[in-house]
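Any read-out appearing in this document is the output of simple, stated calculations on the displayed coordinates, not a laboratory observation. Treat the numbers as computed from the prediction; the structure is a model and nothing was measured. Cβ atoms are built from the backbone, for glycine too; each structure is taken alone.
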Structure P
Amino acid sequence: MKTRTGLVIATVLATGAVQASASEMGIAGHEIYFSAFGGPSFSQIVKGFDSTAGSSYKARMKTPGYLVGGAVGLKLNENIRAEAELAYRRYSLKKVTYPGFAPVSLSGHADAISFMGNLWFDLPLGGRVTPYAGGGLGLAYATYASSTLKDHDTGLIFQLGVGAKWAVSEKMSLDVGYRFRGIPGLKFSDAAISVKDNDYYGHNFIVGMTFKF
């Protein structure tokens with residue numbers, strides 16, 4: 001109960017801070033919103049290079065994994081929205097394959113925490129449904145943890161997406177969309193193993209809610 005009460009108080013304070021900042025920055029006339037989303041994430045095959053073995057490899061994840069996150073946004077005009085997004089994506093490891101060898105089962109997980117700036121373009125149709133498209137760019141903190149290797153790396157992350165918002169009420173909308181997210185060129189190493197050029201790409205399907213201030 002204390003935790004829930006604390007979250008409510010924190011949310012109220014954060015909302016007040018955003019509104020106060022908007023007034024100070026001269027953007028109070030623009031629409032400010034908060035969104036929360038989540039859904040299944042399907043990883044593409046991860047291709048990398050094992051510097052220790054001197055060989056390329058392909059790693060597979062168990063699917064689906066999941067993606068959850070939230071964003072604070074500002075509607076600049078009828079068609080353009082700018083966002084700051086924080087998200088978390090996680091997969092369970094499945095197997096790795098080296099050329100000329102049988103696949104080897106893996107246990108563990110791969111995940112990433114990301115912060116991105118997004119730009120979305122809305123296409124108002126005059127009704128409750130508003131299609132949109134856009135993308136974002138930012139930084140990701142990725143972790144790889146298996147029985148043989150555990151390490152983390154930081155890299156650039158990007159996303160491209162499409163979707164549609166359905167206005168449930170004047171202040172609340174349902175968001176359904178697709179995001180292609182990628183973190184290229186990650187490197188993980190420890191005392192025994194070093195791997196590089198790991199490209200983490202995934203197809204993400206989200207459902208979320210947007211709340212206007």
Structure Q
Amino acid sequence: MTTYTQLRREPKQRRGQERVELILDATQDLFGELGVDAITTNHIADRAGVDIGSVYYFFNDKFQIFQSILERAGHELSERLDEFASTGYADLDAWTNGFIDVVVSFWQREILACQLLQVLRARPEMLAMIEEQDEINIAILSEGLARYCPGTMPSRRRRAARTTNVMLWELLQDASTCSTARERNAMMREARIAVHAYIQSVSDTPASTLREVP
């Protein structure tokens with residue numbers, strides 16, 4: 001099970017861990033129904049089937065619960081990306097598709113967590129969490145580009161990895177605001193096409209034609 005850094009108290013037994021997961025699941029569902037502002041800790045306790053004392057035993061307030069939801073989602077994404085990074089691919093196209101598949105499948109599974117991040121991303125306590133996940137993504141992308149685009153300069157790979165990470169997540173966050181599944185799926189297709197085309201352009205651009213940016 002996930003180890004959380006945002007808890008008021010860390011559960012010491014499986015029963016406590018299961019209670020924390022119930023609270024997180026209930027809060028995530030309530031976010032989808034009510035939004036951030038309307039949720040109260042009483043709502044959360046009722047939905048989770050626990051007493052209000054259990055909520056405050058583990059969490060100071062609802063925003064600490066929100067942070068733990070995002071932390072849990074980040075752990076899952078990191079695990080998926082670690083598995084992706086250890087997989088061998090035939091070429092750049094296959095590697096690119098593999099990366100996009102990991103992120104899109106995670107986004108589909110954790111769409112409520114992604115929407116929650118969109119709402120809370122401007123809060124100062126979210127910034128460190130977002131930056132940490134971005135660095136993990138960028139490191140994995142840089143390593144892959146080094147393997148499948150060996151002719152590119154290290155600084156170019158780093159910038160390309162950062163650009164790819166921003167492009168994909170911004171497009172998926174836009175998709176999370178779509179009002180229908182059809183619009184959402186269309187946006188996801190556009191995200192796949194855009195990211196694939198950009199990575200291909202990195203491979204196709206000779207290093208000698210690139211002007212280094214300080």
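With mean count of other Cβ atoms within 10 Å over residues 62-69 derived from the coordinates and found to be 20.8, which of P, Q does the value describe?
Q
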For this session: Determine which structure produced the value 19.2 for mean count of other Cβ atoms within 10 Å over residues 86-93, calculated from the coordinates; the candidates are P, Q.
Result: P
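By the measure distance in nm of label points 7 Å out along Cα→Cβ at positions 158 and 182, tell me the structure among P, Q with the highest figure. Present the calculation step by step, with values, prior to reporting the outcome.
Values: P: 0.6; Q: 4.6.
Top value of distance in nm of label points 7 Å out along Cα→Cβ at positions 158 and 182, among P, Q, belongs to structure Q.
When distance in nm of label points 7 Å out along Cα→Cβ at positions 78 and 198 is compared over structures P, Q, which one is greatest? Walk me through the intermediate numbers first.
Details: P: 4.7; Q: 2.4.
Top value of distance in nm of label points 7 Å out along Cα→Cβ at positions 78 and 198, among P, Q, belongs to structure P.
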Seminar exercise, completed: mean count of other Cβ atoms within 10 Å over residues 70-77, calculated, reads 16.4; among P, Q the input was structure P
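Identify which of structures P, Q gives the largest calculated value of Rg/Rh (Cα atoms, Kirkwood Rh). Walk me through the numbers before you get to the answer.
Numbers: P: 1.06; Q: 1.04.
Once Rg/Rh (Cα atoms, Kirkwood Rh) is worked out for each structure, P has the highest.
Computing helix-only ellipticity at 222 nm (-39500 (n - 2.57) for each DSSP H run of 4 or more, over all residues; to 500) gives -25500 for which of P, Q?
Working: P: -4000; Q: -25500.
Structure of origin is Q.
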Problem set entry | Structure from which 2.6 was derived, distance in nm of label points 7 Å out along Cα→Cβ at positions 126 and 142, options P, Q | Q
